[in-house]
Every structure is written in structure tokens, then in C-alpha cells.
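In what follows, structures are represented as C-alpha cells.
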Structure P
Amino acid sequence: MDKYDILVVEDDLDIQQLVSYNLIKAGFNVTCADTGEEGLDLLDREHFDTIILDLMLPGKSGLEVCRIVRQLKDSKSIPIIMLTAKGEEEDIVAGLESGADDYVTKPFSPKVLIARIHAILHRGLQEHTAESETSSDPINIHSLTIDPGRHEVLCHGQPVQLTNTEFTILLQLATRPGWVFTRQQMIDQARGYDFLITPRAIDVQIFGLRKKLGSIGHYIETVRGVGYRMKE
């Protein structure tokens, strides 16, 4: 089996070396960039399976880089893990809203970071397998068109840029409108059974999803004490 290729965008040389050493030891191919601009240039020339992205970078910030990646045709689906010292709730929300799939704060455990990379890659494999085994017909509900095959969402006919996690949550809810999904069920679907994540992260994803869907967002209902559902 081929090794996965990881792009690490980090300007702190000590952390860059720490991350690289542990990823290589875990069996990954690693390429490093010191700035956001260098990382984007590498993305334009090479293929990567996951991006580890610092938030505070010289030049373009990690948030800017993340947003740009999500707009690139060939790179918008690459999983992005933010690795940063900024651990306040508003920082985490900003990172996820910019398009990150996960957020790891410094100081961090290399073992936990590697576990999260494996979980994201495993989830991507599951999604690819599921797409080949299930119907890829678009779902139309509440002026939304969700196309599993193209991994696209239209809201009132206009495209909406969602992260992989947001798309998976929306697809899960829209597939069974009226059905209440617990936070744990949503974690299992979006991240994989071995992923280290709290229910709070699902609340953050729902917040971002509602915001991106605008007036349609209110159809995603909170069922207090249980979870969420898509209104029928």
C-alpha cells in the first residue's frame, strides 16, 4: 500500500521538525512549508492527502490559506487539520468556519495528532466506499440540492462551499428528514468510530452549517437533550 502524503505548513522550525519526525516514524511521506504562500505553491504542483496547517504564519495566515484551499478545484476536498497555540473557543470556531476539518491546540500529543490523521483518512476511505455502494442521486429538500456524487450543495440554486464534515452532517440529516440524530451518531458518521472528539465540536459544526445555509439553516432543528434533525 502506498504511503500517504502529508503537507505540514508551520513556521516554527522546532515544531515543524517534531511533527515531521513523528509522521515519518508513523509511515507517512512528509513535505514542509515555512509560509502559507509556500504551502499553496506546493499544493499547485504536488498531490497531498492531508494538510497540517498552523494558524499564525508570516504573510498569509492559516485562516486565509484554508479559505483559499477550499476554493481550489483540485484541492478543496483535502482534509485540513489546524495545529495552533490559539485555543480559545472563538479561535476554534473561526478555524472550523474557514474550512478546517479538525483543530489541535499546542502543546499537543504527537500520538493524538497521528490518531486524528488516521481517522480523517479512514473516514475519507469510508466515504469513497459508501459512494460506490449507495445511490448518488441528488437530494432535494427545502430549496437545497445535495449531490453526493459530485459532493456539491446548491442553496436556492447557488453553490455553497462546505467542509467535508459539514457536508457529511448535512447529507446525514437530509437523507432522513424528521429523524433525530444524537451527537454521538453524528460524530460516528462524520469522523469515524475511533476519532477523539467531543459533542461540543458537533455543535460548532452545526453553527457553521446553519450560517452558510442562510435562511435555510433554520430547517436544521435542535432537539434539546438529544441532538439534531432536518425538519420535514
Structure Q
Amino acid sequence: MKILTRIGLSLLIVLQISVTASSDPNAAQDSYYKGIEYATSGKFEKAKEAFEKAAKNPQLVSAAKNCLSIIKDVGDQKIKSDTAIHFFRGTDFINKNMIDDAITEFTLALFINLKCAKAYNSRGYAYSKKKMYDDAIKDYSKAIDINPDYVSAYNSRGNIYCEKEDYGRAIQDYTRAIRLRPEEADAYNNRGFVYIVKLQDKVMGCSDLQRACELGGCRNYELAKQKGYCQQPTGKRTNE
């Protein structure tokens, strides 16, 4: 995952595109990128096998499952194969940091299928890489309109609101993500960051970071304790 750092804490952006692996990273990453390569050529069965191997690695599971869901949509005839090919080409360009080309591919995917929420979500990420924040918000919002339960889109839109210093809306989006998926460690980390660093609310912020740690995302909580933001455990938070 891509990470933005602020005062020793990390603001996680999206789940999908850049990946690192903790165990046997070369094999896991090779499987993921091989899957992208197959998918850009329309070889979806081979891509599926590669993504399934990548998904066995905890650090790659979100990215791989997102790709698998696109392939499933093709199999279920929810989207055309050409839509998926453009989507995967856009993802490939993101991996190569060729952002303008990625935007073009996601746009082509949407030209074929205006209801492809994942393409809006990914193009929103590409826009955010270019600091085109208003365009990113529009795309994340469109993805949410199509799929009101799109946790990643809420989380990512919250990050953009944070960049625009609209912290109230950022917290609202992180909270929506948490309510939809209470085990979403990234959203707790992001909301905790806003509370501590931007709103100077250590009680709420440390509680969120502690909860993220309970869910397996402990890096930010440990950093916050090292920096003196958080001291003692604050008790479990709800998903409110």
C-alpha cells in the first residue's frame, strides 16, 4: 500500500495497487504482477490462478481479491471483457507510475461501462496521485453512488478530504467505512491520524489507533506511543 507520512504517523491511501509482501515476497509479488500481465491480455483464467496465489500472502490479499472480483464480474457477465482489460491496463500503468496513461485506460473502461464502480475508484486514485483532488473526489463519490457499501472508496475519499483540510468530512468518510466494515484497520488508522495530528484530540485518536492495532495494524499505534501521543491503553472503541 501506498503511505503518506505526517509527523511520524502514516495515512494509508488505498488498498489496491502498490504492494509489498512479508513472507516470500518475491514469489508473492511475481504472482500478483504475473496476474496483471495475464489480465491485460484477456487471459483471465491464468490471471485468476496467479491472483489466488498472491492472495495467500496477507500483505497482498486486498489487492489480489480486488483483481479477482473484476475477473468474477466478467465471468458473471456484469462487465464486458474489454472493460476489465482496460481496468487492468490502468492498474499496470499505476504500478509503473505512468499516471496519465492509467487515467486514459480507466476512462476507456468507463466509456464501455459507466457503472463500473471499481474503475471510478481506481481513476480517483490516479487523480489523487496528480493532486487533482476535486476530480478524485468526484470519482470516489461516483463509485459510492454506484455501490453505497464501497468501503475503499469511502476510505480513499476521506484521505482526499484530509489533504484538502476538510477534516470533518474526512472523519465522516472514515466512520462510514468503519460502520460498513468494523474490522477495517486502515480506516481506524486514518481517523486516528486526523484526530491526533489535525484536531489535537489524543483521546479519540489514540483509541482509534489502539483499535487498529487490535485488528492487526499496529505500526501507527507504536509510532504514536514513541512520539508521546499515546501512553496507556484507552479501552476498546466501538464502530461509531
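Here are some notes:
- helix-only ellipticity at 222 nm (-39500 (n - 2.57) for each DSSP H run of 4 or more, over all residues; to 500) derived as -14000 - corresponding label from P, Q: P
- With respect to distance in nm of label points 7 Å out along Cα→Cβ at positions 33 and 161, the largest value across structures P, Q is given by Q.
Readers should treat all values here as calculations from the given coordinates under stated rules, not as data from a laboratory. These numbers come from a predicted model, not from an experiment. Cβ atoms are built from the backbone, for glycine too; each structure is taken alone.
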